[in-house]
1. Comparing structures I, II by distance in nm of label points 7 Å out along Cα→Cβ at positions 186 and 202, which one has the largest value?
2. If Cα extents along the principal axes in Å is computed to be 81, 60, 58, which of I, II is the source?
3. Check the numbers for relative contact order in percent (Cα under 8 Å, 6 or more apart) across I, II and tell me which is largest.
4. Assuming 25.1, 75 is Rg and Dmax of the Cα atoms in Å, for residues 266-585 alone as calculated from a single structure, say which of I, II it is.
5. If you rank structures I, II by distance in nm of label points 7 Å out along Cα→Cβ at positions 490 and 514, which sits at the top with the largest value?
6. Supply the structure label, taken from I, II, corresponding to FRET efficiency 1/(1 + (r/R0)^6) of positions 178 and 274 (r between Cβ atoms, R0 = 30 Å, to 0.05) with the calculated value 0.40.
7. Please compute distance in nm of label points 7 Å out along Cα→Cβ at positions 50 and 354 for structures I, II and give me the label with the greatest value.
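Values quoted throughout were computed directly from the atomic coordinates according to the rules given, and no laboratory measurement underlies them. What you see is a predicted model, and the numbers here were worked out from it, not measured in a lab. Cβ atoms are built from the backbone, for glycine too; each structure is taken alone.
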Structure I
Amino acid sequence: MAGLRSSETYQWLSSDILGQGATGGVYRGWTKDTGEPVAVKTFNSVGLQRPQDVQNREFDILRSINHPNIVRMFCVEEEVKTNEPCIIMELCTGGSLYNVLEEPEYIYGLKETDLKKLIKDVTSGMSYLREKDIIHRDIKPGNILLSDKSDDSCWKLTDFGAARMLHPEQQFQSLYGTEEYLHPSMYQRAVLNGKKNFGWDATVDLWSLAVTFYHASTGFLPFRPHQGPRKNQVTMGKMTKDRPKGAISATQSGSVTAEIVWSTDLPKTCRLTGQFRRSIVNLIATLMDGCTFDDYFIMTGDIEGLVPIWTYDCSSSRLFPVYVPMHSTVAHYKQYLKQETKEIKKQKQDFLIWNGKLIDSILPKDTNIDNSIIYLGASEKANLHLPHTAKPPKIGKFSSIDQDTQLGRVCCGTLYDISKSVQYFTQVEIQAEKAKDNITKVIEHGLLKLQMIQMEMVNTINNAEKVANMADSLNLIGPSGRRLYGAVKGLFEQANTVISQRAQLEAIPETKFPELPRNIYNKTRHCAHEAKEIYFHMKRRRANRSSSPAEMACHIGQRQRLELHCNSLIALFAEQTFPIMKKRHLATSEWFKEVAKFLRLVCSIKATSQTIARECDQLVDLTKQTVTECKTELGKLRNSDQKENQPTDKDHNLVSSIVAEKGLGNNLTTMDIENIASLVQGELLTIRQIILQNHSLIKTMKLRSNVTSSEHDLNDAIIDETIGREV
């Protein structure tokens, strides 16, 4: 097989190259016995001309390290035909960070989640190297590999050809590394032939990390002189050497003598947001200004600990993550949220809603872009939030395949950027609908709870009123009863007010928001994919140096199609997406403003009702006191009545004489006579009162009826004058 190369245990094709550097190349290979895939690093003439101790140093370092974020070496063998050494390593199929950043989708940098993972993995590998007192000296995107393309993939440091052992107190003087990632003093010495330095320590790796992290965050190198760093090395050296403290990038445009523009922030095209963005800027600036490895590890640990709390701001139709430290409270979240929304002074009550409930004290940590916290009512109206969206460059007249390929990459990257903005708007549309449903649930639940509070409150007041009225009607009212009577009257007025307010609340306004065109994101994504295919064709044509008439005709046709895709996607965004999104924002922000007022009113009535309910709790205690007071008075009266109603010996003798006179003595026992006396005793009290009040009338009736004192029956006893006088 042409190009087949092998060692004792492994084979590889010289045409299947994975990457190439200054000292050699890396190929995709396999184990002869099992076919297990591996990576094989071979050395070119430059690599083989290195001193033997330098070559062995790389092998020894690779043998001594074993870490999940460092590419693992299996063995060192000799190639069969040449007897030259080759390194057999694990194969990383995800490509290098440089390859990833060359993809049009990442022309403006990695996503936040991907960048966070990159920093975590690289830092883990660097921490291990520092424990081993190993310095890498050639950190760059090309030497950071992705294990595979699965969700569980990880980043790994590779290429230890420049690495060496270096203790903390040691320095080195040899020059290694790649120009764009060299420490400024090393750049002056290696590239510009500056004064000889006494040496460098391990912290030169920190500068390389800063440049790498900037590159990964933005898709660009931080220092970009006119015509590029390789063609304008003097300005490149000036940028890195004269960099003001805190500056993380510099650009120059127009000419090699143009002014250098410094920046302390990431470019607008970078989609990193909020606290995460600020943390990345601070990390890069600190690494460039100079710090220790401990400082670096602490800062990256803080970044790793940031938790994204996805939030939808109803006033600006903005969907974004609010990054907070682990174990943050709702109060902490609100502070970070205020920074993100740039609130100067909060004038009105706002609400945080998640899963149909108001957030009170527990901050949910499992939010995501499809299930965000709803932020309602902070400001009644705000402009639609539009993420910065790049615009494709104009495709002018044909100049060269090289320039067209670069132009194709930029066009393709901007189309993906526009597609991301369209995707963002579709996500905002979904979250606005979810916000509408969640807010409606909160209001309905609030109204139901308010109704229950008020019903319980009214029941308490009604019960208290009954007790107060009873005490008053029985003439048993005392100090507690009088206080109860006054409290009931006041609470009735307050309760009627809040009940009336609740009854006057109108129904939640129904509305239908304008909708984005169906599958608009899929259309833009498809358009960007088509442009990407054109870019790949141009890239292959440039690599093959194909310039035949047929190839050139194909190339011109692809240029035309690329321009057509650019115009089509711009039209999809400018005519079918953004205008509708603006109309939708006006409709949603107005609806959210009204429901915020409605919810504030519900909360206000609820707060007042709860205050009245707490007073009703006091009313319950006052009611109990009044009941106790009444029972005490009734007890006193009952004791008095019992004394008056106690059957006397005279009553007992009277009943006995009547029974005997009527001939009933044989049928009634003494117990029966006592029971009869007790039964009639209650009535006797009333009769005696009547007799006392009508003594003269009874006397007259007795005279008219000619009743003698010797004739007695039960009726005689009832109107007996002497009985009446005894009472």
Structure II
Amino acid sequence: MTSLVLLVPALAAAAAAGLLALRALRALPAARAEHLLAGLAFGLGLAGIAALGLAVAGRLRSTPIALLGAAALVAGGRDLVRACRALDPGVLRRAWPLVLVSALVLAAEVPTMLAPPVGGDQTKYQLVYPRLYALAGGLVPTPWSFWGHVQFLPNFVFALGFAASGEVLARLLNGTLGVAAALALATLAGRHLAPRAGAVAGALFFTLPISWSLMTHAGVDLAVVLYAALATTAFLAWVADGSGADLRRAALMAGLAGGSKPMGLLVPALLGAGLLAVLARRAEPARRRVRPALAFGLLALLAASPWYVRNAAETGNPIYPFGYSVFGGRHWSSAASEYLRDYYRQYQTTWAERREGTPYAGLEVVSVPWDLTMHPDSFENGARQSMDVSPFAFAFAPAVLLVRRRRFAVLATAALGLGYAGIVAAAAWAHPRYVLPGLALVLVAGVPAARALLPRRLFAAAVALTIAGNLALTTGLLQPLWPDQVRVAAGLLAPAEFLRRHSARFAFWERANAEVPAAGLVLVLEKIPHPYYIDRPFVLGSYMEQGLLDYRTLVTPAALAAAAHGLGVTHVAIHLAGLEAAGDPFEASVARLWRGFLIEECDPPLVREGGYALYTLRAETGPTALAAAGGRRRSVLSEATTAVTPGLRPSAASDRNARLRDGVLEGAHRRSRLGRTHARLRPLAEPAADACGPDGARCTRPHAEHASTHHGAGLDFDDVEPRPG
């Protein structure tokens, strides 16, 4: 409950900072009633930038965050009060049935944010690295996973939540993004597309089953929806009255959409194209047309750039690890890119069989709207309803051609949405999450289209049936977690007990964390690791998500052991199913290597639980085969780095690898100190004497009683494979 209390001043500070900045930039909306939402959204963007700055400076701590928040409230408090007073409560009264339904959905979602999460991308990367930065008080070198550089605006907002309070506040901030996204879509519809129907658009989006999934899973997609909607609203306002404030706000919001994830860069690109098209139609001198275009591009670039600059500085690639053929990148290779690309293709092929199809090629992409509506489960290893987007957009989007009132605004919104979704579907992957920003715009454009097509009462019935269907499908996402999540929120169930019931990974790591000393370092051998529950310093040894340990050159157990010792590894955790994996020749070779590594270089397992096992890496007692062959242990990282940096001089490679090793170990030691501090704050019960059998049978060592209660992630997704973006 503490985090719920802290959420209010946190959002107030963000809104005050956003309003102050928009006023300074002369980018506030003309309508005072829209100031608060615009200020909050821009303030959350500023919070993400501030979190990145604090992390770079090593000051991502509660005290600096509190000081920044207090300064924002002092400086922007008057703007915040005026924005709150400008709100029209009559809007809520006029649309009270829709507001009530949305409020009930939100009330049902809150317990999922108060309870520890289970599974999904949250435990893989969306919350893992924000939590790691908060524990370390700054950025941590993560050359052992490319997901450490798939961290953008929302992730650093989550990092602020972790540093200020913990995982609950981080997840509540994700929920805030979802509520703000629905309000932004309602504003877009009510302001420019269908007066008095804004609440309809917001409720249609907020009650979508996929919206439930994203509200209850911390991620970046809701942020893209939020900023895309606000940018479109500002763009249409500029088209209508030519105000420079609207154009500046459109550029800033579009830039923040691009800063939320690489695919979000389509928002400023598409709006920029729309801007050029509008300017080309105006009978004005070329100089007057160039200035707004340049201003839009510059502001959007500045708003989007901080997270890409960080990636470029650390890896040489702003969109690391993607785009390797163009930008290159440290700790990666062309072979790794090709393997990742082949994996994604196979993954798409596997789940496309649910619709008796194959991944889209060429003109097949025109069937995406049908498949999104009728076969949302054909894109993902998850429940069908978790990806459901309702039939409303597919049913009424074609009717935008019938709209006569506000025709340009409706067609422009639909075109932006279709352009976004179409480009993502054709060039990347038509996953419902990826196309959601475009789909949301099409959904909003479908509201005036439905009003133009249907009589008033039939329109109301269509909206009611759609929302009822959304809610009916969403109820299928409640089991098995939601009842226990409510118990956790009510204080009737301990968070650790909740995790033991629902997460095999937590059950394993609860015991493994007690076995690994605070100064230890765990090497996690798993194709798709979910390291959120690890309380000890760790490095990830996936053969698909990192290139620091390059399994194309580490081909013997001794070589892998030498590389592990070079990183300071003391323990090894492994997903046992990975020892038998043989989906392709490379995967089979890594499985053989891991089997030999455990037999030849590790002691019998300390813990076996839920398909995972923890081993102790044997200490180096003499020259290994690799070291005897000429001290090649120190060259493992050099070979990997040279492989991804063609033409690098040997001396330069040596210097770079020394810095790399120092950075990895420094990050490990920093986390070790944090681990010792954490252990003092949350003492673990002393384990009993070793009761593990020599044959690796299940250990009888009792669980630690004082389990971690600050872990997080998900509700309805299965443990899914990695996806770009």
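1. I
2. Computed on structure II.
3. On the way: I: 9; II: 16.
Once relative contact order in percent (Cα under 8 Å, 6 or more apart) is tallied for I, II, the winner is II.
4. II
5. By distance in nm of label points 7 Å out along Cα→Cβ at positions 490 and 514, the leading structure of I, II is I.
6. Derived from I, not from the others.
7. With respect to distance in nm of label points 7 Å out along Cα→Cβ at positions 50 and 354, the highest-scoring structure among I, II is I.
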